[in-house]
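Take a look at these structures.
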Structure P
Amino acid sequence: MVEINFFEIFMQIVNFLIVLFLLQRFLYKPVMTFMANRQRTIAEELHRIKKDRTDAEEILEQQKELLVNTKIEAQDLLEKAQNIARSEQQDILNKAREEALRLIANARAEINDDIAEAKKQLVREVGSLAVQVAAQVLQKDVAPASADKYVKELEVKLSQN
């Protein structure tokens, strides 16, 4: 017949409880602690990754803004340089025109002076020739002082006309 040995059952239960206690103490708690630490580490890493991604996106946006601002500044500098170049070109052209006009005015004044001098000399020569012609026609000698007097009178009359 089947006998039930209560002592063995009790010892089996005690052994089972000891094994449970030992497993709890030396295996379950360290494994659970390791798992909790690992889960915490993974959560921290995920948080750090999200933060790094957010920071990287912010830096990317800043870089994009900086690039746009740099392009705008470069365009502004280019426009300013072109405006300055146009202004300097216009100044140079204006100075060249003024210099050309001044040279033309000086040349005209010099030409007018030369023309006036040539007229005076022509009048003197014409007067001198007229006196000589008159002297030959009248066949009389005219004193040089009188000839100069007649030439000067002729110059005055011709310059008035």
Structure Q
Amino acid sequence: NLGEIRYRQDDFVNAADYFRQSLELDDTYYPAWDFLGDASHWLRENEEAERAWKQVIVFVDDELAMNPTTLGALETLAVTQAKLNLEDEALSTIELILSLGPRGTSVSVTIGSALEILERRDEGLQYIKRAIKIGYNREAIEASRWLDGLTRDRRYLCEFEGPPCED
């Protein structure tokens, strides 16, 4: 998808345009709404970002109505709730994800990301560290704009950028 390519190049204006075009073809495709929300957020178009993320929740809720334990949908829901600053809802969704049992690296990254977005860095950092230690690609984490602050945090750098730091 050209929108995703532009988004990953930090070309948010063109990315948003591509996501809008994609949604003209299929307005139920919630990943496009999610990316449109993100691109709009980075462009400081907060109202459009909020509208897009609310659409994500509508479509994810529809998916979860059919199967309430769809992990990918729950992960999307938790992060989107965090982006909308719906802290209680995001934390409840995270608890539900965790109650489904042990999961792999993507769940740890999702939970870490949601917690970082909610400004709960200490908790988020623990999940991100876990993901990396069990094999998640560090470069992918460091490429996430949502995790910029966390990956520049001294504790993250001390953990992964050389000899351990002393407290």
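Each value in this text was obtained by applying a stated rule to the coordinates, not by laboratory testing. Here the structure is a predicted model, which is why all the values come from computation and not from measurement. Cβ atoms are built from the backbone, for glycine too; each structure is taken alone.
Just checking, which of P, Q has the largest value of volume of the Cα convex hull per residue in Å³?
For this comparison of volume of the Cα convex hull per residue in Å³, the top structure is P.
One of P, Q was used to compute helix-only ellipticity at 222 nm (-39500 (n - 2.57) for each DSSP H run of 4 or more, over all residues; to 500), and the result was -23000. Which label is that? Going label by label, the one that fits is Q. Can you say which of P, Q returns 2.5 when distance in nm of label points 7 Å out along Cα→Cβ at positions 41 and 65 is computed? Comparing all candidates, it corresponds to Q.
Taking distance in nm of label points 7 Å out along Cα→Cβ at positions 25 and 113 as the criterion, the top-ranked structure out of P, Q is P, with the highest value. Looking at distance in nm of label points 7 Å out along Cα→Cβ at positions 97 and 129 for structures P, Q, the greatest value goes to P.
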